[in-house]
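Any read-out appearing in this document is the output of simple, stated calculations on the displayed coordinates, not a laboratory observation. Given the structure is predicted, the values throughout are model-derived calculations rather than measurements. Cβ atoms are built from the backbone, for glycine too; each structure is taken alone.
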Structure I
Amino acid sequence: MSKQMGSWMRNVACMLLVAAFAMTSVSVLAKDENKTRYPNASRHEPKSDLSSPSDQKALQAAIDAVNGGDEAKAQENAQKVIDSSKSKYAKGIGYQVLANVKFNAQDYKGAIETYQKLIELNSVPNDAYFDAMYNIAAAYIADGEYQKALDELKTWRAEGKRETAESYALEGNAYYRLQKYPEAITAIKKALSMTNEPKDSWNQLLMASYAESGQAGQASGVIEEQLKKDPNDKAVVHNAIVVYTQNNENDKALALLDQERSKGLLTDEKDYVSAAKFYASIGQNSDKPAVAAKGGDVLAEGFSKGVVKASAENYKLMGDAYMIGQQEDKALAAYGKASPLASNGDIDLTRAQILGSQTNWAEAKSLAEKAVARGVSKPGKAYLLLGKLSLGAKDTAGAKAAFEKAKGDAETRSDAENELAKMRGGKH
């Protein structure tokens, strides 16, 4: 599996978690029996013992604070009710508010513990009770406890007698994290069958599960359905390019990349860099190396518009794309712009290697010396190259000195010794 695909799929799971978990807004002082979310629940709903006006006031203050985004005030009022109220109902709603606040603060363990206290107290209406159970499942996923999330969802369905598209999406997420891809596929397909407005992240998870289970062709089918619905959605187009590239459907991937440019879907630096990487990758891994140069052209466009920032990484990518696309002069120009922005001499060494292949010995040798002086990530290889370039420039003494340096590196010792032996007439 490609690094691009792996990275994309890891991001999918994170996106799904956000999409699948939507905290239910708290409403506790009024209840419409006709709008309960759990009309068939097996649990007998307890009667409220809330009678104290001060409890009602504190609960309402906590709820208003949650809805107003003041979580510190919500926590303060909820804790006050939990600590002082004699009403089990009031305490239960206090736990609900407090648990929601903890979840929003990414204190997932604290949220789970507090929701469990609400459930153990067994004093709130079914909506609050079973929503807490569902939220525990979501918190377990956020905390990396995927099997516990599945167990909680199973209990929620069995006792709450409720099935939703979102719950199956959450189940699919848990199975995906557990690398149980067939189960993930079944769950997410169930989610998709239950709504006319599925979240995009569900289809992304389905594609990722197909790809991980060796069914890349199925992933292509899913993405093509999404493209038909909205061919100008940047996220869908990007995901389609990933899927097509992974499935070696390079012609389809290239067609979409070209459409991205022509339709103006490349709008920020991330878009331009991503497109350049795809062009370069396809050129490098197919029988069409020339298409990689389009990656360099894309970045040139981004630079000219001021969308892509001048950086060593971006100019190096531009140079790499042109090199794969067999346009050495453009590659050298790009690497030349990257060089002063780079932290070491690696890019200068690449330039030296290209110039050496063009027998431009003097300039190549000078650049290799500059690279070594700046420091490089692989000194042995740098000295080995410098030695060869020095020979080309007819600097025998410089070549010998460079090969001696390369001999001191275990990675290049053998090659350096062979070069020195050649200089001695083939004698070791």
Structure II
Amino acid sequence: MTYKEAIEYISGTRKFGSKPGLERIKRLLELLGDPQKELKFVHVAGTNGKGSVCACLYSILMKAGYKTGFFISPAIQRFSERIRVSGAEITEEEIAGFMVLISQKIDIMKAESDDHPTEFEILTAMAMLHYKKHECDIVVLEVGMGGIIDSTNIIDDNTSLVSVITSIGFDHMEYLGETLPEIAGKKAGIIKQNGTTIAYPAAPEVMAVFETTCREKNAKLIKLSENAVDIKAWNIDGTSFDFGNFKDLEIKLLGKYQVYNAALSVLACEELRTKGFEISDEDIREGLTRARWAGRFEIVSRNPLTIIDGAHNAEGAQSLLDGLGHYFAGKKLTFVCGCMADKDVGAIFAPFAGIAKRFITLTPDNVRALPGDELMTQLKNFHDDVVFKHNVGEALDYVLSSSDSEEIICAFGSLYFIGGVRDYFGLI
């Protein structure tokens, strides 16, 4: 099997959609020899901030000298970026080789049942094989959706060293529930028996779900307090803050919420220390400074200033709005927007009308995308200047040709077109 054939095979499984449950991934990994049972994990779930917490942990653990696996979703620019080990992405040759083995096991499963593994289940299985092959000391594992019946939750109680739950908001409600406690209950599925869970500040009814689950599973719950974080400076070049015994920590990740994500990663590392991992204060300090996370309040051009953000739900959009209001108070911005068809357009985009000079809509390259002309029609309900362009290149050509050097551009609404913006500006 060639790399091209492997990608075509994986892409062909999208027709099976998203099918929550652990039966398929459990059987597939059994046939592959259960590689996940020979690994150790930090498991990260939540609505927003999962990737940022994972990026911080990944950077810190690499700085501490550990061979560290990294599993994220979705991809921004390349398939391979989803599966990494200590800075190196999985290679095309490895993808092709693993898919030969995985496809053989899927043939066995098809003979047993008609329930075919999904794309995400195949990626999860490939990642586990990859981390075992490279003998990872630890894997930073991001949940795909939810937690309790997400494919990544196939890991055992004794291999999940720390569970981290980030900010909880409304997203994927058709799968996770209509209320925040319902959604929190799905996320709480990653809490392990006798394990340790670290939680982002949350509303009382959300935190109560985590407290109840931890009691039921005899798990320790460490709650991050907003008051424990003291932001010292917050500007477009980064943020410095105090947290616990750490003074003047610095991150380059932009947005106030990233300080709390960074603090979660610090708490996780302190817990890992109790489990035998040698992580110095300097590892934490330098690891946080080195951490980068593509597509999340990321500056991709300085002339004109262009920012991309993967905010794709109401909570993420509000965090982006807060950041823009802080960094660019009193200024009007040009927004390049696209989203999936199942999103609440009003909740995500309407709050930006007050600081918008104009909106340019497009259609993200995804079968689930809301057509950009339909998004334009909806956005015209709360802003007069809205223009539709077919794709990222056309939208950015239009914006840049009609902008001056003082213009501030922000592209957001879906991770499925943010990678195209990075491609446009020549970022890898």
**Message:** If FRET efficiency 1/(1 + (r/R0)^6) of positions 134 and 414 (r between Cβ atoms, R0 = 35 Å, to 0.05) computes to 0.05, which of I, II did it come from?
**Reply:** I
**Prompt:** Of the structures labelled I, II, which one yields 0.15 when FRET efficiency 1/(1 + (r/R0)^6) of positions 62 and 318 (r between Cβ atoms, R0 = 41 Å, to 0.05) is computed from its coordinates?
**Reply:** I
**Request:** Work out which structure the value 16 belongs to, where relative contact order in percent (Cα under 8 Å, 6 or more apart) was derived from one of I, II.
**Result:** II
**Request:** Could you tell me which structure in I, II was used to calculate distance in nm of label points 7 Å out along Cα→Cβ at positions 126 and 390 as 8.6?
**Result:** I
**Asked** Between structures I, II, where is Cα Rg over 2.2 N^0.38 Å highest?
**Response** I
**Prompt:** Quick one: Rg/Rh (Cα atoms, Kirkwood Rh), for residues 102-325 alone came out at 1.11 when computed from one of I, II, so which one is it?
**Reply:** I
**Asked** percent of Cα pairs over 14 Å apart, for residues 230-301 alone computed as 58: which structure among I, II?
**Response** II
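If FRET efficiency 1/(1 + (r/R0)^6) of positions 86 and 342 (r between Cβ atoms, R0 = 30 Å, to 0.05) comes out at 0.00 when worked out from the coordinates, which of I, II was used?
Details: I: 0.00; II: 0.25.
This value belongs to structure I.
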**Request:** For the read-out helix-only ellipticity at 222 nm (-39500 (n - 2.57) for each DSSP H run of 4 or more, over all residues; to 500), a value of -23000 was computed from one structure; give its label from I, II.
**Result:** I
